[in-house]
Structure formats: structure tokens, C-alpha cells
1. Compute relative contact order in percent (Cα under 8 Å, 6 or more apart) for each of 1, 2 and report the one that scores greatest.
2. Which of 1, 2 yields 3.7 for distance in nm of label points 7 Å out along Cα→Cβ at positions 201 and 233, as computed?
3. Say we calculate mean count of other Cβ atoms within 10 Å over residues 49-56 for every structure; which of 1, 2 gives the highest result?
4. Of the structures labelled 1, 2, which one yields -15000 when helix-only ellipticity at 222 nm (-39500 (n - 2.57) for each DSSP H run of 4 or more, over all residues; to 500) is computed from its coordinates?
5. Any idea which of 1, 2 comes out highest on distance in nm of label points 7 Å out along Cα→Cβ at positions 57 and 73?
Structure 1
Amino acid sequence: MSPSFFSPDVVADLGPTLNAHPLYARVRTLDDLRIFMAHHVYSVWDFMSLLKCLQGHIAPTTVPWKPRGSAEVRFFINQIVVGEECDEGLPDAAGNPTHASHFELYCDAMREVGANPAPAIRFAETAADKGFEAALSLNVAPPAAAQFMRSTFGFVATGKPHVVGAAFALGREHIIPAMFRALLAKMGIDAKTAPAFHFYLERHIHLDEDFHAPLALRMVNELVGGDAGKLAEANAAARAAVQARIAFWDGVQAALR
């Protein structure tokens, strides 16, 4: 392996802690699930902010347009955006196919189990209109979720695509399949009780494991470009992102006690 190659090995030692987190088995009842979702929805939202930040760096919307950077990297980011911003949803009442962002899908899953997505929707709308700090000042996000989002927007604030990409690739896409499998296996809520939530988890496992995680790794390696300094920054961001997720789960677990 090249000494300047971005690899999941950099976060391998954190995987057992994340995948065996006691939070997953703590989600036993619908009330537990509602509390979990009221926290987790914010990480679903800021996932899209990481992704759109990357797209803005790599394949920005400009009129008149011109090609920028590597076509391979543009392909990677646009493929991932399609799967996250307008993915297949559950069929409608007539059985017709639907499309939705994963945030919209998650909000629907919250409604299905009696959780309230309105605070998260208000947060997202305020952040889009007035900025992230203004949204935080609403004090609608639970403390653990707010801290997790601060970490996410810290990566965004660097303005470095390889840093944002590393946090996205190894802090999200790479870790999500095993993490969500553990949640599905250990929580006490079956698919009949929360079908949309199960659909969301299973859809993410499929997309991330089979498509998005490999694309994201290739994308970051293109962004690092063999530069040792960029690789060091990417590795540090990846580890910080996974550590932030573990701390987030610690906070959600504390809220369930």
C-alpha cells in the first residue's frame, strides 16, 4: 500500500467500540425509539450538509458552466448525491414508486412511530435561511445532537475538500452498514412496528456498503492525490468523525436512562 493512500485501516481500532455500543440494545420500546430518533434525525440532516459541501467544492453549480477538476471525482460525488438527496422511497398508497431525500424519509419514519420531526425540520429550515449558529440558538436540538453537529460543521469550516471527504467517507459511509446492522440485530423494535425506520436502515446498509463507501474512498484518494500532508489531515478528520459518533451514541444512551 502506498504511504499516501487513504484507507479504512486508520479507524479500524474504533470499529469494535462503535459496533458493540450498548445503545443499540437499549432501544427496547417505542418510547425508546422516539427518543433515539429525536436525536438521530439531526445526524441524518447534517450528513446531507457534509455531502452538499463536498459537491459544492467538487462539482459546483455555476452559470455559465465549465468542467472543473477530475471527472472521476465529479462522477463519484454526483452518484452519491443522487442516492442520498432523491433516493427511492416506500411506495405510495396506490403502490406507485416515490422518491425522497433520506432526511425526508427519516422524518416520515418518525411520524409513523409517533415521534415529532417538527423541531428538526425547523432546525434545518433555520440553518438554511440564517445559518448553522442561528439554528443552534433555537435550542431545539438535544445536547448530544448539537455537539455532534458542531463536529460536523467543524469539518465543513476547514474549507478543505479532502478533510470534509474523509469525515464523510470513514465517519459516515464506511461505518454505517455495520453500525446499522448492529442496531437492527439488537434493538427491540421489529419491522412490523416501524416499517419506514427499518426501510431507512436497510436502504442505507445496501447503498453504503455496495456503492457509496467504495465510491467515497476512491473520491478521497483522488482529493488527497498522494500528498502526505493532505493524507495526515484526512486521517485525523476520519478518526475525529468516528470518535464524534461514539460520543454521540454515549449521549443518546444517557438520554434513554
Structure 2
Amino acid sequence: MAIVLLFTAHWVISAFFQSFFHHRYASHRMFTMAPRTERTFHMLTYLAQGPSYLSPRAYAILHREHHAYSDTERDPHAPGFFANVLTMMWTTALRYNAHLVGTSSPEPRFLGNYPEWPWLDRVGSSWTGRIAWGTAYGLVYLWLATAWWQFLLLPVHWVLGPVHGAIVNWCGHRYGYRNFRTNDASRNFLPFDFLTLGELFQNNHHRAASRLNFAWRRFEFDPTYAVTRLLAWLRVIHLRPGALASPA
């Protein structure tokens, strides 16, 4: 039971920081925060993601490309162009890594206005850092595991960030319902997104990319939005004008 709780906690916390910090802050700047607060959340994101840490800079560039070319050949992860989710993940990983190490040539409009902490990105993205995190999780599993099958969950910790992204882009652009007519294949996969904490409302998000609340209809619920509003109420962050606007 302890391992299941650990895995669930890592899944939820990692999904939250990817949605809150990488997506809504780094990629779309739906809110602002003081420099020290940004560094704090950046470090918390690293600690939450652990061995599957994603650079906010590389993530933001990749995501902005996705919005600009959604479900076309230039989309870095359009499921309609891949035979299966694994090939999509691999192609996405190659593009992400090119942004990370500086071998890509993204359009100028996709650059800037994202958190940058080169030292932390180097540490978090290095094999030394990832192996250290993986070893730490492995030791915890050796301590807490009570059945052999629990060790099957261990490798997932290493790729949790990419797994979250794959679920969103594969399911959110192939399966579900649409609230809006958009020029892509975006869908809303779950009315209550307990898997990725709001990210699976892809159709809603692609209709109004700067809107903080990804839920739209009464039966939809976006958990990350609720936490973000609380942080804004506490004045930890400040919402940008238009972040609460409704799609036209």
C-alpha cells in the first residue's frame, strides 16, 4: 500500500507542476510571479519531477510550436501522423532534446518570456542527476515494497513527465468530445481530469489558449485551475488580464 501511495503522490504532484509551471506559466504566461517566487516554483518543479525533470524553456518552445501548428505535419506531437503513442513520444523527445541542447532553430516568435535557470536544467537533465534520482526511488522501493508487482511501477517514475505529455497529446487529440469547433483535432477526454489535473481539456484549451480555466461546461472540473486561483488569492502569483475571460 505504501508503494501505491508513493506512486500516486508522485504522479499527482508531477502532473500539477507540469500543468501549473511548465504549461500555464512558462508556455502561456497566464499569470506572473516575483523572481524569487519563480525560482522557488522552479526548484519545486525539479524536486517534484525528479528523474523525469523537464526544462521549462525547452518545454515552452515545444508547446508553442504545438499550438502554432496543431495537428499538422509541423506539430511536434500530432497523433494523427504516428502509428502509435510510442513513436510519437520518441519524436517528441528528439525535438525536445534539440531545444534543450541548442541544436534546433525555433522561430523567433517561440523564444523568450520563460523561466531560465541553466544550472538547474543541466543538473536535472544530466544522466548523473537522473540516475541519482532513480537510485533514490529504487532504495525507497526496496524498503517499502511488499510484493514483486510493485517494482513494475518503478520505471514509470523515470519517464513520468513524458508519460503525462503523451497521455494529453494522444488522448486529447484522438478521443473524447468537442465543445468548440477548432481548426485541429483537439478533444476533451475526461469531464473530471484526475489523470493530468486539467490538461485533458484540450479542445477547450485550444479554443482559448490564454484562459486559465481549462474546464468550460458545468460538469467539467480543472483541478490545477482551482489550486492556481487559491495561489492568486493568497497573492503568491498574480493573474494576467484576460486569464479569466470566457471564449467568444
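1. Evaluating relative contact order in percent (Cα under 8 Å, 6 or more apart) on every structure, the highest lands on 1.
2. The structure behind it is 1.
3. Answer by largest value of mean count of other Cβ atoms within 10 Å over residues 49-56: 2.
4. Label of the originating structure: 2.
5. Largest value of distance in nm of label points 7 Å out along Cα→Cβ at positions 57 and 73: 2.
Bear in mind that the values in this text are calculations on the coordinates, not laboratory data. Source: prediction; values computed, not measured. Cβ atoms are built from the backbone, for glycine too; each structure is taken alone.
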